[in-house]
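Where a number appears in this text, it was derived from the coordinates with a stated rule and is not lab data. All of these numbers come straight from a predicted model, not from anything done at the bench. Cβ atoms are built from the backbone, for glycine too; each structure is taken alone.
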Structure P
Amino acid sequence: MLPYKELSMLKPVVCWMWLIGLLCIADQTATAQSRTFDIYWVDVEGGAATLVVSPTGESLLVDTGFPGADDRDAKRIFAATQEAGLTRIDYLVITHFHRDHVGGLQALAEMIPIEKCFDHGTTTEESNRQWLDAYLSVCGDKRGAVEAGETIPFGAVEIDVIASDGRLITTPVNGGGFNMLCATAEQKPQASPENQRSVGALFTYGRFTFLDLGDFNWAKEVELSCPMNQVGEVTIYQTSRHGAWDDAGSPTHLYAIKPQVVVVNNGPRKGLGGTSPGFREVSTAHYDRIAKSPGIEGIWQGHRSLLDPDPAHNTSEDMIANLDETAECNGHWIRASVGQDGTFTVTNSRNGFSRTYTAR
């Protein structure tokens, strides 16, 4: 045992060590509490790939973009996971089995581990069989089908499955209710069966909500919104059909959910300003419809539309992640970082431009 004198001399050192320990714990706690809910819209040039990271570090990827000899989209998704500090993808959701939504999966799975997969089930047309098979080659023994009305566990973020395999929730969530716009709803025929099967999800973090409906078409949007708006009003809405809104973007749906911010997951020559198969609506109507949405505060685009490059038919250049169509395109992402208090900042990685909003 040390003499009393030496013990006395140690007391200040012990106290300082104790105090430093407390400060470290407090700093770690503050850091944990200050982490944001992050959403990355990865540029897959008119496909879809949306990476979400919960405040407690869980990760979920919705769709994986196109295939390609150079694995362009898989590399861009992997780069986003590294930007987010991830060593694995905890959950993968494939909305439906189309090339632009599942094509990059096999290459991505060779770059980063994927723990669990969700889908709408294994029903599809023969024309999509190769993409279903590609998905099963990665996720076969770790996949599960989700149904409308189920939830996916994701830390502090609630994930409600709104739609799957053609079925929709029947009880409104997020304050949804009777939709007066249905009385004058324009009707259009159902489109591709596989688009109708899309898994749709509503992410909720406090007051903030994010809605991703995969490739819902016009008729499916109206079905979700009439006579009851099943999803209420949302904070951020990712455009269905990549912003090709001749067969999506029904005003009956869009103006009922009243998004504060819209993110258009388009490519330079796909989506916004273009047409969907079998439709020929004037392209300028697509952007105008977004801009006229009640209460809209911001429109962000993955690409400037080269199908309709008129500045009046695209958002502000500061809020467009990629401007040109070149082999050297860097595939800049858009990110939303959401705080506990409902404030969120959207950032364009091309130029560092950001804008902060407060969820209503």
Structure Q
Amino acid sequence: MLKQTALHAEHIALGAKLVDFAGWDMPIQYSSQLDEHHAVRQTAGMFDVAHMSAVDLSGARVHEFLQHLLANDVAKLKLPGKALYSCMLDASGGVIDDLIVYCIEEQQFRLVVNAGTTDKDLAWLQGKSAAFGVTVKQRRDLGILAVQGPQAREKVCSLLPAELAERALALTPFSAAWAGDCFVGRTGYTGEDGFELILPHTDLVAIWKALLSAGVKPCGLGARDTLRLEAGMNLYGQDMDEGVSPLECGLAWTVAWTPEDRDFIGRKALEAQRAAPPRKTLGLVLEGRGVLRAHMPVRMAGGAAVGETTSGGFAPSLKGSIAFARVSGESVGPYEVEIRGQWLATRVVKPPFVRNGKVLV
């Protein structure tokens, strides 16, 4: 039986089309995926992401533990409320998960991990944390709601208690404020401004209804995928997994190489790849008609195949098709993609394709 978030009844009431996503019964769209996409780019949309998990870590050595656990360096989080995006790697440099880590206080941090990886993440965390005396607690009492778009912060803050609203409006990107169990992070997965709210389940339902009344458009996983693709953001299990390192999937910027004596898990493997990663990830724009999808062969123009697309689709903001492609490290463009037996030309670009409503390619 599929798991359900606290907002499941709200999705049913709105006539959402529901699909199995990582074992959860989740809305892929409500009425029009295209309208949902444009609402986030132009006004504000909201996404039920309560299938993802908040995990709290605490203990006197939690900072030391996270410096060992993550490829990025939590020493960058010098103040409570600051956040960091990082990959959690295995010894071979493969990505176990990509996540956000928040500093709550000196001896307490919060991770937000992906739905499909929650169980293996918790097992990994439990196994690695014992040596550091760190407590790992999945916050099953909390759910997550993403509100994204140019009007998102204003819409959310109009519904928060005055003191928290004032602090939330003052947040810089990748920072958070909270009051009790009401947690507001200025983060997202769409390339637009907005908040991700971590709340008790009853509060999650209440603010969903209030935002709906305030004109915020409910959005499904379909729009979330086109938005994150335009924003140049990887999807775990599609663009990266344990068989792919951050250096091969466009996430080299998330690896903190200094201090040089920080021995994070996977460092030795990444150092062996550092000078010349065996594969690289590109952004592609299709030159002409057609739709790029995942797992389409990619070749250097007129040559042999050198890789494949990992994510792809129609990009509503560009009115054309885009993709990520993972190809051999020594290959050079221009590249072609095979669609229904025909090799079609593409243009190589550096993601993101769209950010804050503006087309960048």
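Work out distance in nm of label points 7 Å out along Cα→Cβ at positions 179 and 323 for each of structures P, Q, then name the structure with the largest result.
The maximum falls on structure Q.
Figure out for me which of the structures P, Q the number 22.6 belongs to, where mean count of other Cβ atoms within 10 Å over residues 187-194 was derived from the coordinates. Answer for the origin of the read-out: Q. Comparison across structures P, Q (criterion: distance in nm of label points 7 Å out along Cα→Cβ at positions 163 and 291) gives the highest value for Q.
Tell me which structure, out of P, Q, gives 125 once volume of the Cα convex hull per residue in Å³, for residues 147-338 alone is calculated. Answer by label: P. Comparing relative contact order in percent (Cα under 8 Å, 6 or more apart) across structures P, Q, the highest figure comes from Q.
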